[in-house]
Structure formats: structure tokens, C-alpha cells
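Just so it is clear, none of the values below were taken in a lab; they were calculated from the coordinates. This one's a predicted model, so the numbers in the text were calculated from it and none came from an experiment. Cβ atoms are built from the backbone, for glycine too; each structure is taken alone.
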Structure 1
Amino acid sequence: MEETQLTQLGREARGFESPEAAVLERVPNPHPDAAYLVRLTAPEFTSLCPVTGQPDFAHLVIDYVPAGWLVESKSLKLYLGAFRNHGAFHEDCTVAIGRRLVAEIAPQWLRIGGYWYPRGGIPIDVFWQSGPAPEGLWLPDQGVAPYRGRG
């Protein structure tokens, strides 16, 4: 397996101006022979509405089955933080994050659930996956309750 050069872990690392400028890093999977699920949760994800410039908030749940690589979590945190001043619709943010992770770490499988808080009174949940889950994989529910408002 090829070596990886980490530039952020264990070092001072400032945020990025945009998601495109953010550097996602990876580390070798210590168990490439096992089909196991990795769950990453970002309960306080923020981006900006591309029309109004107002902040949007989401609870993201990313599940993936690694192949040769794991995403390095500090770099993921900095990447997700780069959306804070990024204007894009909920659907674009959610799918773009999933596709970027697939491009960087080439997992066996990945899914992302974007559970967005209401905008204009309508909660928008966005789900994307790279394909069918591997057969026999234990795939727990993402654990985010549907939005209920005051009810």
C-alpha cells in the first residue's frame, strides 16, 4: 500500500476558504480484508443559502466501508468547516461531500444522510450512496429522527 503524507494531523491547521480548496487526507486501512462500517457524524454542519446568504444547518451522517484507505478525521473536519461560508443548496452540499469522499478514499461503499433543519418551514433531508451496500454488511439505522417541529 502506498504511503500517505499527512499535513494536518498533529499540526496547527487553519481552515480553508472553500470546499474546493480544502485538502482531504487519508490513512491506510489497517483491516483491508474486512468489510466493516465506519460512521462519521457532523451534528453541527453549516453552509450558506446561495440566494439569501443566510446560514443553513444540518446533521450529517456519513457511513462507509473502507477499501485501502480511511479518511483522516481532522482533515474531514476542516473540509466540512470550509462549507461554513460556502453558498449552495442542501442537495448540492450533501451530494458533493459524498462524491468528494468517494474520489479521495475510494471506499467499497459510501452513503451520506443530510438531515437539514427547516428553511422556509420545510425540512429537507438528502440521501446519496455510491451503489448497493456490500452483501452481509451490518448497516445500522442512521439514528436521526425525522423533523417533528413542535409536534
Structure 2
Amino acid sequence: MRAVVQRVKWASVLVEENTVADIGKGLLVLLGVGEEDTAEDAHYLANKIAHLRIFSDHEDKMNLSVQDIGGSILAVSQFTLYGDCRKGRRPSFSSAAPPKLADLLYEEFINTVEKLGVEVKAGVFQAHMEVTLLNDGPVTMLLSSEGEF
């Protein structure tokens, strides 16, 4: 499972010109699910992201998590994180999870974060979404349950 995590002042998702989710200060998480991923991968990334200390404390050091600041997470499913661009010019998505598994593990990630006490809003699985954000920093982290990054 792969995630692009961005510290944001705000973020929102539109589907067919309608806002389906928005947050204030917190994290935008673009989440990709691989064909080999399991619930353990979802739990690992949910715990890692909820406790990731990338918000500034009173000394302006990255020392606080989204939990510590009372922030929210906007989770957006993004299978293109499994795009393989090594050969040719058209990405291959053969290592991305099939939709049924991807949706199941995306929901598992969301449920795990919520159980950790962090408010989570979500995009619409398999929809064409417009994601808008104000990156704070900018701070962007790449995470993987596979240990690749």
C-alpha cells in the first residue's frame, strides 16, 4: 500500500462539480492499494499516518501529529500510485489491486484511522475527482507498507 501524505491548511474533493468532502488543517492522503496488500498494510499505514509528527510545535519543530493538533484527514483513493512507467510511455497498472480489494482496503484504512480518534473524510471510490488543497510548508511525504520509499 502506498500513500502520498500532504500537510494542508485545507483540502476538498469535488465529484461532478459537487463538494463531497472537505477538511481544514490536517492531512491529504492519496492512497494506492496494491494487488498483494492485506488488512495489515491498511492498519500499518493508518497507524503510521495518524502518528506521523509533521506539524510544528511551539519551537517550530516538526514534533506534532495530526492527532496532537486535532486535525483531520482527507483520504482519496488513487490507483495511479501503482503506475509503472519504467517501460514505454504508457503506464502499466498491473500491480494495482482489483477494484473490489482496493475498495475493501481503502475502507479498512479509513475505519482504522477513525478508531485512532482522527476525523476522516473521504473521496468517492472510482469516481473522477477534482482535489483542491493548500499545501502547508509545503510538506509532502511518501509512505509505503512495502518499505520501498
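Annotations
- Set 1, 2, criterion relative contact order in percent (Cα under 8 Å, 6 or more apart): the highest-scoring structure is 2.
- If you line up 1, 2 by mean count of other Cβ atoms within 10 Å over residues 45-52, the top spot, with the largest value, goes to 2.
- FRET efficiency 1/(1 + (r/R0)^6) of positions 85 and 133 (r between Cβ atoms, R0 = 30 Å, to 0.05) derived as 0.80 - corresponding label from 1, 2: 2
- When FRET efficiency 1/(1 + (r/R0)^6) of positions 5 and 37 (r between Cβ atoms, R0 = 30 Å, to 0.05) is calculated for each of 1, 2, the greatest value falls to 2.
- Distance in nm of label points 7 Å out along Cα→Cβ at positions 61 and 125 - highest-scoring structure of 1, 2: 2
- Origin of the value 16.2, 48, where Rg and Dmax of the Cα atoms in Å, for residues 53-140 alone was derived from one of 1, 2: 2
- For helix-only ellipticity at 222 nm (-39500 (n - 2.57) for each DSSP H run of 4 or more, over all residues; to 500) computed as -7000, the structure of 1, 2 it came from: 2
- For Cα extents along the principal axes in Å computed as 47, 37, 31, the structure of 1, 2 it came from: 2
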